[in-house]
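What follows draws every value from the coordinates through simple rules; no lab data is involved. Note that the structure is predicted; figures quoted are calculated from it, not measured. Cβ atoms are built from the backbone, for glycine too; each structure is taken alone.
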Structure 1
Amino acid sequence: MLLKKIERKISFFFKRITEYPLQNLGDKINNEDANNFIIPKNIYQTWENNSFGKTHFKQLIKFRNLNSSYNFFIFDKSKRDQYMKEYWEGNAVYQVYKNARYGQIKADIFRYCILYERGGFYFDISKGCSTCLDQLYEPNTEAVISNEPIECIIPPEKSIFRELKHPWNNFLQWGFGFKKNHILLKMVIDAISNDQQFYTNVIFHKPKTAVLSLSATGQFTKIVREYFAIYGFDKIVQAGIYFNNYGIFSMKGSGVRHHLIKEYADIRDDYVL
């Protein structure tokens, strides 16, 4: 244990030397006409601030350059809170957003809400794709989703099993794209609002597990399956595992962002709402 603490301190000071000063990231507007795409060519991202280590910053710029025909919008905590209050204060999910003790839940809710309200793509700030997103879908596509390599312990319904590319795997939600007002996103938003009662004022030994089931991978996988069972698979691209293996799960240098914002995965015995 002592050795690990020493190693972490050495790593921290090394990164302070090589990754600082932090770089500020703003929006990027390309001003190209993309009206022939049903999914708007906008990519939304959020983090508690907009300052990133040098290596992470370069990877984010690389992702932007690969998708030069897309607009990029980054929402820090203040801008995200302002958006949610302005556009979603009258919706039940806003109260869940306000009561969330972890930024991860807020970021989860934000991604569903902004894509439902505006359409486009969302990617976590530490994630990306090593190819242009245009290679993954067609202009008439209404949604682009992908699977994790992680198996879901609950199988899907028999009625949709054969239509799922990876029926035994979770659907990831660190990156996806939807047209404006897509019903699947409304289903997720409503499910979070309805399920919050089971998470409020409850202490979870591993809060991360509760987050995954309320607003992240577990909830999203459940709702995607429900949507397919009701509405079918038309105009939704299932982009394989990690976006046909082009997905970047963790950008180089992205861990530096936790110098200022503590990682929540190691927290024990805490509330999430």
Structure 2
Amino acid sequence: MDRKNEIISEYKDWDTLVSIIIPCYNSSKFISQTIESVLNQTHQNWEMIIVDDCSTDNSVRILTEYIKNDERIKLIKLEKNSGPAIARNRATEEAKGRYIAFLDSDDVWLPKKLEIQLKFMSKNKVSLCYSSYYLIDETGIETGLFITKEKSNYDKLLKSNFIGNLTAIYDTEYLGKQYTNNVRRQDYALWLKILKRIDEANGILEPLAKYRIHNKSISANKIKAASWQWNIYRNVEKLNLIKSMYYFMHYAYYGLFKYK
């Protein structure tokens, strides 16, 4: 294969359709910013699957207006409030893209997020990819920075979750479609599930997204987050008491220095 054909082959690989999964519940305050951050991506070969979890605010009205103007945006309405795990799994069922990416309805992506990650995944044959990200408050002001790790495996991830859900992309060609348990911190449980199958996931140190911290964020309640972490160890991963305590001590330590 000559260089021209190599370039074309590589381009076709990373330019494959991406399915972007967004659960939505009473997100009218931020959902427009989330959608706009996808519309502004330099990589435009995507479908956006938004699953509304019985919102009682104006979320559906806002989403309907976007759908009128862009056929790539799809809306699924759940019949009863079921939580983000069910919403994400429902969207995964409908996803048509080779790559599946996750974004919450109050977070945003930087413009080159998809382009950078997809090229990285294609070039390095990576099946699960993530990146660093900024922290923002409710008004969008940057308040911190999370620098991820370049590589994560199952053991490392048990000690601390270095994979921000809003930055994660996985390749269904290698992993198939992945569904998560209906538990708290279901995204974390999903990464652990995947890392039982592959040697490692790969991170990009450059921040490619913005994670919003507000009163409804899991990160805003450390005690609840700790109890959910313990539940993952004991009831999802089925670790014994000694191992659970070992990893929980690492989790607590890393939690003190997680953000800059």
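Comparison across structures 1, 2 (criterion: distance in nm of label points 7 Å out along Cα→Cβ at positions 80 and 112) gives the highest value for 2. Suppose you compute relative contact order in percent (Cα under 8 Å, 6 or more apart) for every structure in 1, 2: which one lands on 25? Computing relative contact order in percent (Cα under 8 Å, 6 or more apart) on every structure in 1, 2 gives 25 only for 1.
Taking 15.1 as the value of mean projected area of the Cα convex hull in nm² derived from one of the structures shown (1, 2), identify that structure. Value 15.1 for mean projected area of the Cα convex hull in nm² corresponds to 1 out of 1, 2.
Here mean count of other Cβ atoms within 10 Å over residues 40-47 has been calculated and equals 15.6, so which of 1, 2 was it run on?
Working: 1: 21.2; 2: 15.6.
It traces back to 2.
When Rg and Dmax of the Cα atoms in Å, for residues 144-183 alone is computed for each of 1, 2, the one that comes out at 12.1, 35 is 2.
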